[in-house]
Structures are given as structure tokens and as C-alpha cells.
Structure P
Amino acid sequence: MPTLDLTASSADLTRAICDIPSVSDDETTLADAIFAAVAALPHLQVERLGDTIVARTRLGRAQRVAIAGHIDTVPINANLPTRDIEEMGEAVIWGRGTVDMKAGVAVQLKLAAELTDPAVDLTWIWYDHEEVEASRNGLGRIERERPDLLAADFAVLGEPTAGEVEGGCNGTLRAVVRTHGQRAHSARWWMGENAIHAAATLLNRLREYRPATIEVDGLQYREGMSAVRIGGGVAGNVIPDLCEIEVNYRFAPSRSVDQAIAEVRGLFRGFEVEITDSSPGARPGLDAPLAQEFVRAVGGVAKPKYGWTDVARFSALGVPAVNYGPGDPMLAHHDEERVPVSQIERVEAGLRAWLQG
């Protein structure tokens, strides 16, 4: 089993964690290594639920902060093992997971090991299955089975934000929209009805759709409605009787899931629509005193988070939460994922200073 040296730098930990592949459904090896490393720390009470590890201080502080990060990645595409490169004179770590979000996980592990006397009680969470459908999410499993482990006054998700604070997040919804036709021999096409041709109407509606930009608690959230997958056809000489288009809708946190569903069904009125997955967004929550202290401590100005993150789960529990981690979010899931070492160090320093009070 690979081992993790928590006395190493957060940059070295990033390299080590990334070089343990953990594509969704294959997180156990990395989860084993994390569990072994943090279970050896006497100042933490450690529990494991599947491939999710929760480590807590029990110091009797007046407030508790949860700091969480997911350990899975999207599929590898010839971008492991990691390698060190240089960009504009700066040291950079390249490879799958460096951005989303193992650099953030490395910072959390480093601080979990070293902060034995923080100003607040801490709950550290490393969880599985974030990059797949919400029903399999490890943080959601804790919410269902052990909600007491998520109790906190404030939460930080180490998602990539380029070292800036990003408040709240957009919601996300997936739907499959179907067109139906009639099979026939393609040599006698007039005897059938082509479901793929009928899908042109759906694609035109998507092309003409103008997503909104909605202000929520002072932050501007950009929405998006996109076709992300299309399928249809039976054989090279058969008129297809079915075409399916998968649509992903990213909606502002001012909308509920029901309102988002209504938006999708309204756009595709007249066609069969199956909602396959949905997760609500999260309002920024930056009016909470702890959130304001956090923003002041790490510096900068809070921005909106366009992608969905698990801040939404904390928000639904009444826990204000923000995103804060190393890595350019524009490079998340990109085959050229890479993170500057200085950004990892800056996020570590910001979190350390705030948590030490």
C-alpha cells in the first residue's frame, strides 16, 4: 500500500497523492493511504465510512469549522505520473488531479497533521465519488448515515479557485430529451420517420437559448444550458426511431431545483424529457461572521463559483460554506491540468493563519 509522509511539503504531498490513481470507483487505494496517515495522529479522532475519512479535533472550542475535499478524479488521459515543469519562471506541477482537487487535499492533510491547537475545533473530511452522479457522493453518504459528523459553524471546500475565495455555487441538472420516429429501410426512407432529423429542432432551441446572468447576494452567477451527449441509430441501413440528447443545465443559486426543472421542460415543450440528476446550488453565505473573518484573513474579494460543488450540501444543512483552494478552475478536468507550487503554498499559508487565529 502506498504511504503518505505528512511531514513532507504540501507540494510534495500533491505529487504523491496525484501519483496514486483514484478515478471515481477506484478511490480505495488512496483512501487507505489517507486513513493510515491521519489515524496515526493522536490529536484527531478518525472515522471511516467506505472510502470517506473524517478526522476531528475535540478541544471544546466555541466554534467548529469543517474543511473538506474529494479524493476522486475524472479519467486519466496519458497525464500521469505527475511531472515538474516551469512556466514563466515559476515551478508548476503537471498531471491529472493537480487542479481538481488533489492540491487542495494535500494542503488539508498537511494542516490536519500540524494544527494541533487551532483557534476553532476542526473537522477534516476526505471523500469519494464527487465526480459522478450525486447519489453516490461520499459526503452525501455521511449526510444520510452520520449527519452529526457534518455539524459545523462554517465550512471550506478545497475546490480549485486559483487561491481566491468563491462563494456559493450554481446548481446543476441533467436531463435526457428524446425524439421518436419510425424505423424503415434507408433505401425507402419515406416509409419511416427519422428521429435523428427531428433532433435538429432540439439543437436549434439550445443554440438560440440565451442563458441568464443573475445577481445573488452581490455576486453575478452565469447560467448555462448545453447539450453534452447525443446518441441514436440502429444500423447503417435503418432509419432510426429514437434519438437521445443529454442536456446539462447550470442554474443560479436563486433558483430551486423545481424551478430549474420547469425551465428545462419549458424549453423542450412537446418532447419527452427525463430528469436524470439534480443538485441545488448554494447562496454565497458571505454575510456569516466567520465567512467575513475568513475572507479578510486570506485576502482578496469573494467571487461566484460557476461550477457545482459540495458547498451546496453544507448550505442545505444551514452551514455557510465557501470554496477556497489552489488550481485554476479553468483547467479542471483538462488534459493539461497543472498547478503552480506558489499557489499551493499561498493557500496553505492563508488557511493556517486563519485557523490559528
Structure Q
Amino acid sequence: MVLVVIGGGPYGIATSAKAIEAGIETVVVGRPLGFWTDNMPAGMYLRSGPDWHLDASGVHTFEAFLEERGMVATDIDPVPIAVFLDYAAWFQRHKHVTVRQSLVTALRIDGDGSFLVTLDNGETLAAESVVAAPGVRYFQHQPEWSAPLPQGLCSHTCELVRFEDFEGTRVLIVGGRQSAYEWAALIGEHGAERVDIVHRHDVPRFERVSWKFVDAYVEQTLATPGWWRKLPPSEQEAIAREFWEVGRLTLEWWLTPRLRGDQFHRRPGVSVVAVAAENPAAARVRLSDGTELSVDRIVCATGYKADVGRVPYLAGVLDRIQVADGFPVLDETFQTSLPGLYLPGFTATRDFGPFFGFTKGCPAAAELVTRGLTQRGV
């Protein structure tokens, strides 16, 4: 019996490793950490520390990787993305996870109920079960006013990872969370003349925070099947507020010195009300406080919104997947309403909590998916 894992990101890699350990014949297709290498800047830092890792068995952790390298957590505070990528490659080697570097173009059900996975090289794989871990790139959310703008003038943060051509530019960043301010720092460091950061809320705090509070919630998810969904709405809202307070209203302390300088202009409590392209390389922007700006580039740090209908390879089975507000409806092991199809990661946050949109949830998701696969006899 065969499991196909679609996606070489943290959730795909972590789940593949656990499935292989459980003796499940596993084929992984995708690009190893493709979103991390292609859609995150080389100078980016992680918000988490070495205690966040990929191993459901707790052996090949990030901390174990550092120990083998003769390093300690204080050597990488904050964690550079390059170090995490080295850890992910090390993890794959130790777990014998080999990723076939092809992209999936279609997923469909065969007459006998098995899955057929078509690759971009024309090959078709047959499988009894499929774990799909689509990256958040599919779900980037952009404001409606950005749609008519010329390509290259306006970019979502996940499409903007190189800043060499920003010297002397005037840049508008729309959004006020971590990616907005980190991209502002990176753009400023690449010589931008002016960076305006516009967002509807107050300027966030910049201070060191602890993510340890998430540990107990992930442990509860493992210990109690369906734990998040069984919580009263008031408790879900309280946890979501706690997560929002630490993860959204507070940004990283190490950004503060990088945002000093008169080229940075923070505009809290303000939104974009109109945009007009002056030419393919410049735009005029009017803000809700009446300010008008002429800018050379617009960066949308506007986050992501789940919508499984935007994952192209799911089109052939989408009519068999129950969906609520763009999220797949999942059982206690991340299985969709289509038996044998599992969707861990960002699209699972409705049924499992906000922590499953981060690498913190990878080991728990891998454990639960593998439980489900074992129960199915895959």
C-alpha cells in the first residue's frame, strides 16, 4: 500500500518522516522547502527558536541538530532562515525522506477508489492515501484595489524576496504585522529613499516574547481527539486572542534598531482608499487621512486567507471535499470528507487552532495523520 505526500514544506516533510517510521511506503513529491527558499528573503529571521522542530518522535529536533554542530541557542538568536533550512535538510537525511522534485498537476479518484496523482512530467502515481500540504502561497490575500495595477508595481510579500533594485525608491507597505515591518527593514537596508508603512491598527509593540504558551495547546491536541473543536467558542476566542497578542500585536525586538532613520514613516490608523498608476513604474496613492503619496513600489503585507479551491491540483476532487469558509472540514486525524485525503497545515487551522499554521504544529500533525493512516491500514 502506498501513501503519496504532496508538498515538500515542513508539514509534508514532518508527516512523511513519521509515516516512513511507521512502515508506510511513502512517496513525497514537490520541492524541498520550496516556499521557504523561493518566497522568503535570504536575510529573513524566524520568530520562533530552536525548540520548534519537525520530528514527531522527538529525536531529530532542531536542538539536536545544533548540538551536533557544536552550537547552542544563543548562537542563533534570532534564528536565520538559512540555519533552519540546513536543519530541514539534515532532518530529511536522518529520516530517509527523499523528495521527488516534480509538481502535481492533478489529483483524481480511480474507478477502484484509489487516488491517481499526475505529475508535471506526465507520470501518474497510484496511492491508497494522499497527504496534501499546500503552501500558503496559494492563499495570499491582496486588497481589491491592487488588481488593476501593472505587474511589478505592486507585489505581495511572498512574491517579493529580492531587494537589489530598491535603491533610491519610494515604497508603500500596506500592513502592520511582522512581514510588513521586516520587509520595511530589508527594503530600507537596500537603500530605499522612503518607506511608508500604512495599517489600520496602532503601531505594534516591539519586544521579546515567549511562545511557550502554545506547548500546552499542542499537547492537548495530541491527548484529546478533536480537542480544539470541542472547546466552547468563548475558550477558542480567548486562545485566539492570546495568540494574536503575542504573534500579531507584538513584533520582534530585533526589528527596532533596523527601523531607525528618517526614511521610515509609520502611519497607524490609516488605510488606502484609492490608487492610480501614473505609469508602469509609479503610482499615486490616496490614504484615508487625506494624505497623497507618489510611490515607485507597493508591497502588500496583507497575509493569507484559506481557500482550498485555489489549490489547482485539488480541482478534480474538490466536489468531494466538504468546505467551510474556505477551510476543509477535517476529522481528528486531519482527514477530509474524502476518505484517504489528509490536509494538515494552514488549511487545518479552523479545526485544529491557529498554531497549526506554524511549524510548531508539524510534529503533532505528523503524529495524528500517521495515526489515521495506520487506522485505515495504509
Structure R
Amino acid sequence: MTKIVHIARPISGVGVYISLLTKYIDNESFVNVLICNTHENIIEPKDQSEKVIKIHHANIFRKIHPLKDFISLLNIIKILKKENPDVIHCHSAKAGILGRIAGFYLKKKTFYTPHAYSYLSQQSKTKRTLYKFIERLISYFPAKTLACSNSEYKRAEEDLKINKEKICVWNNSIEEQIELKQTEFIKNLPKEYICTIGRPSYQKNTELLVKSLIEVKKSIKNMHLVILGAGLYSPSLEKIKIQIKENKMESNITIVPWLDRPQTHKILKNSLFYVSTSRYEGLPYSLIEAMALKKACIVTNVDGNVDLIIDKENGFVVEECEFKIADKIRLLTTDISLRIEMSRKAKEIFYENYTIIKNISKLQEIYLS
């Protein structure tokens, strides 16, 4: 039996990743343990028998804080000594730094999945350079980078100059059959709407999507956008609400708070198509879910998005420009036959490449390599 200890703040996509991994990995050969924050609304990952995996708590703070981070590292090392894992798998920036240091100290096989590199989230050039330097520095530890997409692999190799022998890739993957659950929010939505998923933030660039819809409204008055996933950590939420009010878009945009995945899927399934204006991604689960639900997609030309959407086949890949995004929204809204064909292709690409039942064996091989 191979024991894997995950170190993470398991929210958003990281939470989905760990939940699906623990559910679909071969539980006769692998056992999973999670180290996460003490005070945080977290998921409860379950194995194939629906048993919640063992969870330990060690505060992992989002921002850099040398003293708190050192205490957290000591707690993580203490837990790892007790668990004595065969593999350490750390997720995202802070857990990735602490986990790789702990793995080096304990001489344990360690993997690190960035889930979109943290330096891409920095608006300040100085901070971006600093975070990139830290990421580059920590990459010299013997841990292996386990990218969640081909573009994340490419960024590790070309942007961070990591030796390709220290990088591997396992694409984010989801269930073939998407669970749907009714939600009261659907009752208040119009019959036709488009959809996006992601907390209003710098990463998701929700302001650009609102600007795009303002342009669309000039020719399609009843165009409606549903923004799903506002909640938890949504730093731009109030700014978005002000933007909507100032431009008199209240009747055209609905913001829905954080729902569980099946409820989110239900709203997504009823939409015309999916839109993402992200500034950066790893390999977004929301986009994979949209493809699984046969949705054509309009996305910005960034890591992750370009792995999933082939321009003019299962959607459109566009630059970060409200006018170009608005043009594609109008086109997919009015050209029904194009939308149907792209939706069919989206489902086909999903089934061929991103189902977890097909892909989990590769991850198992990576853990054992």
C-alpha cells in the first residue's frame, strides 16, 4: 500500500482535484491523507468506499509571514514524521514551498502541483518578480513538478527554466457523468442566459466580462450573464457590483453565491454557452465541466484555456479585449447551428481527453515512478 500525504488549502479547484483524486484512485493500492488549515471551510475527501480520508490540521497562510510559516513548517514535518508517507504531494504556492522543504528534510519522494503559478497573480511588477524568484529558487529542491496541464508544463520548462526531467504532467480530469442538483436560484433566471464560473478576482478578470456584456447589450438588449461562484475569497466582488450598478446592468447580470458542485452544474447545463475572461489558469475545472455538459466556450488566450479550447472548433480563443469578446458572444447567441456544432465538439474533446476514469492510471504510474 502506497501512502500519499497531500498538503494544501483545499478550496476551489484544488479542493476538486483532491476530492476526485481520492475518490477514483485505486484504494487497494493507495491510501490518501490530507494536511490542511485548521480554520477553513474545507472539503471532506472520500475514498471509493465513501469513507472520509484522514485529515490533519496545520495553518498554511496565504501571504508570506516568516514566523508563522516557520511554525507551520514545523507542524507539517511533525505530522509527516507520524504518518511516514511514501509520497508527499503539495498543492499551490505556499503549501508547495512548505511541502517541498519538508520533503527534502525528510528525504521523501515529493511532487508539487502549482494549479497556476502564484507569480502570475501579482499585479505589482516588483511582487511578480519576487514571487517568480522564490518559485525558481524552490524548484532546485529535489521535488518533481507535476503540472496540471501542458501549458503549465511549458511554463515550468520555458519561463522558470526547470529541467524537463524534473517535470511531468497529469491533466485535471473529472467524472464522465456530471451530477446535477436542483437549486432555487434557477427560478429567478431568464430562460436564456450565458454563464461563467469563478470568484470575482484579479485572476478571473470579471470586470472585463462585464465590459463585454455592456457592449453586447448595445445590440442584444435582453442578453443575460450569470456569474457563479461569488463567495469565499472574492476580492473584486464589491467592485463588480458597483460596475454593474453604474452601467445600469442589474437586469442583465445575476451574481450567484458559492453553491455545491451539483447545483452549479445544474445552472451551467441550462445556459446557452460558457465564457471565461481569465488572466491566467492552470487547467480550469469550470471549463472542463462546461465541455462535459456540451457547452461551446469563449475564452481568453491564456494557459489552461488554450489546452481545452481549439479556436473555431469547440469555441473561440480571443485576446483580452471587450470588443472582440462581445463579437463572439453575439455570434454564438445568434448563430444557433454554429453553437450546436461547437457544443457537440466540446463534448467529444472532453470525452477523449479529460475523463478521470481514463486518466487516473497515469497518475498512479507517476506516483510509483
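No lab work stands behind these numbers, since they all come straight from the coordinates. Fair warning: this is a prediction, and the values are worked out from it, not measured in the lab. Cβ atoms are built from the backbone, for glycine too; each structure is taken alone.
One of P, Q, R was used to compute distance in nm of label points 7 Å out along Cα→Cβ at positions 78 and 94, and the answer was 1.2. Which one was it? Derived from P, not from the others. When percent of Cα pairs over 17 Å apart, for residues 222-341 alone is calculated for each of the structures P, Q, R, the largest result comes from Q.
Given that FRET efficiency 1/(1 + (r/R0)^6) of positions 14 and 270 (r between Cβ atoms, R0 = 41 Å, to 0.05), derived from a single structure, equals 0.25, which label among P, Q, R identifies that structure?
Checking each candidate, the match is P.
When mean count of other Cβ atoms within 10 Å over residues 302-309 is worked out for each of P, Q, R, structure R gives the greatest result.
Taking FRET efficiency 1/(1 + (r/R0)^6) of positions 134 and 246 (r between Cβ atoms, R0 = 25 Å, to 0.05) as the criterion, the top-ranked structure out of P, Q, R is P, with the highest value.
When distance in nm of label points 7 Å out along Cα→Cβ at positions 166 and 326 is computed for each of P, Q, R, the one that comes out at 1.7 is P.
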